[in-house]
Structure 1
């Protein structure tokens with residue numbers, strides 16, 4: 001059984017091995033979580049150059065994972081991914097190998113973000129394509145207005161706390177439905 005979690009990567013050192021299109025998508029996700037990202041790859045797509053990551057343009061070398069909290073591989077090379085996986089396992093570092101669930105200690109869900117609203121879809125590594133498809137479907141349902149809705153609900157929650165009350169016993173459903181109507185989202 002898998003336990004879905006949301007990791008706080010803000011300011012934490014993360015290593016990404018690979019520099020192609022799949023690695024680029026992983027980099028975007030990791031940066032959105034605030035990771036201090038280092039990318040190791042002999043070749044990188046141009047978009048990496050302006051992303052604010054540390055680029056190390058060379059092949060992966062044994063020991064490169066040392067000092068990182070999390071490692072993601074997107075090399076497409078099973079031998080390299082296995083080496084990285086084995087090193088991470090020996091050092092207790094969490095590792096994800098793109099499209100290679102056998103070499104993962106965690107999987108990355110497909111993510112749709114609207115401000116502070118984040119919806120994820122995962123198949124536990126069974127079908128990343130299905131996760132991406134479902135994320136695209138969800139993105140049609142959860143548009144930019146949901147960022148404002150979340151902000152309004154956060155303000156209402158803060159108001160309850162400011163009065164010294166708990167939000168635990170509040171039935172939020174009618175409040176949420178009212179805010180959705182106010183923002184023109186029919187439910």
Structure 2
């Protein structure tokens with residue numbers, strides 16, 4: 001049972017680590033346009049991201065796929081930038097929900113990319129190549145993501161209710177701030 005808590009805690013720390021804030025930035029832009037009333041869609045998005053993240057760890061752990069860390073380190077901020085730009089261009093538009101299937105597929109794909117970013121470290125700590133620790137780790141990732149998403153939704157509620165931001169302005173401001181944080185990440189990890 002102690003291994004369960006070890007891997008669960010590792011998953012929690014993976015997402016909640018402020019020094020590795022790329023995961024948090026992606027979650028912020030993923031749910032910036034939603035409110036508590038959309039909890040089912042948010043839960044699906046977060047879970048799909050976890051599934052993609054877990055599949056990439058599984059593929060890397062069993063040496064099915066090997067991706068250069070140089071490319072993953074640039075692709076991670078690109079996924080955050082793409083999600084933030086999507087928010088900027090679709091904020092306040094009603095057709096956002098029409099493309100939900102495509103949004104789900106893209107979320108899984110982005111989860112794959114983010115998972116490959118952690119794959120090398122995970123392979124070092126899970127030398128036995130067992131699948132159960134991977135699932136325990138994924139559960140920790142999912143819990144941590146729910147914590148982050150809940151905090152984003154609370155902030156969204158506060159800014160939209162108390163400070164009277166309209167939803168469009170909230171999404172634009174949050175996404176723009178994330179873009180401002182991501183640009184140096186892109187510059188620092190540029191492979192060329």
Structure 3
């Protein structure tokens with residue numbers, strides 16, 4: 001949807017779906033900033049200033065958006081007070097959520113962050129991913145990530161299968177996750 005460093009071109013209002021927002025660091029690693037679900041404004045920073053996307057946004061499932069081309073509709077959007085108030089409210093909520101995510105990434109143990117991520121990203125009770133990229137997104141080594149997966153399997157919360165990890169005890173996994181990555 002958006003690729004860091006490239007021209008955004010459009011303002012998007014996500015009506016339904018799920019996206020992950022991440023940033024690529026100078027060392028080439030990615031860090032997960034947040035997960036968007038349902039109504040979200042994307043591209044507002046690019047509307048108000050620099051047209052280059054500041055982060056990467058990737059759809060995680062079927063996602064529906066309203067889209068306005070910034071160059072064609074900039075003046076109309078910037079002169080609509082109701083629209084500007086909506087964008088300001090959404091931007092404040094986004095800033096608050098991103099501050100929480102930063103705190104989570106710094107202060108919560110990997111087990112809790114991973115449990116929350118699994119619950120948000122699972123499909124039909126199964127979680128699978130590129131585990132190298134997941135480790136980068138969660139700010140840990142692949143070895144540490146796999147140890148935490150093994151620990152969750154030992155606790156009978158997950159079961160390793162060919163398709164990925166089957167969630168065998170969603171209630172207990174949810175207790176470990178708390179409200180991590182859920183708003």
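Nothing in this text is a laboratory measurement; each read-out follows from the coordinates by a stated rule. Every value quoted in this text rests on a predicted model; they were computed, and no experiment measured them. Cβ atoms are built from the backbone, for glycine too; each structure is taken alone.
A few points about this structure:
- At a computed 0.6 (distance in nm of label points 7 Å out along Cα→Cβ at positions 46 and 70), which of 1, 2, 3: 3
- Structure responsible for 18.6, with Kirkwood radius over Cα pairs in Å calculated and labels 1, 2, 3 on offer: 1
- Per relative contact order in percent (Cα under 8 Å, 6 or more apart), the highest-valued of structures 1, 2, 3: 2
- Origin of the value -14000, where helix-only ellipticity at 222 nm (-39500 (n - 2.57) for each DSSP H run of 4 or more, over all residues; to 500) was derived from one of 1, 2, 3: 3
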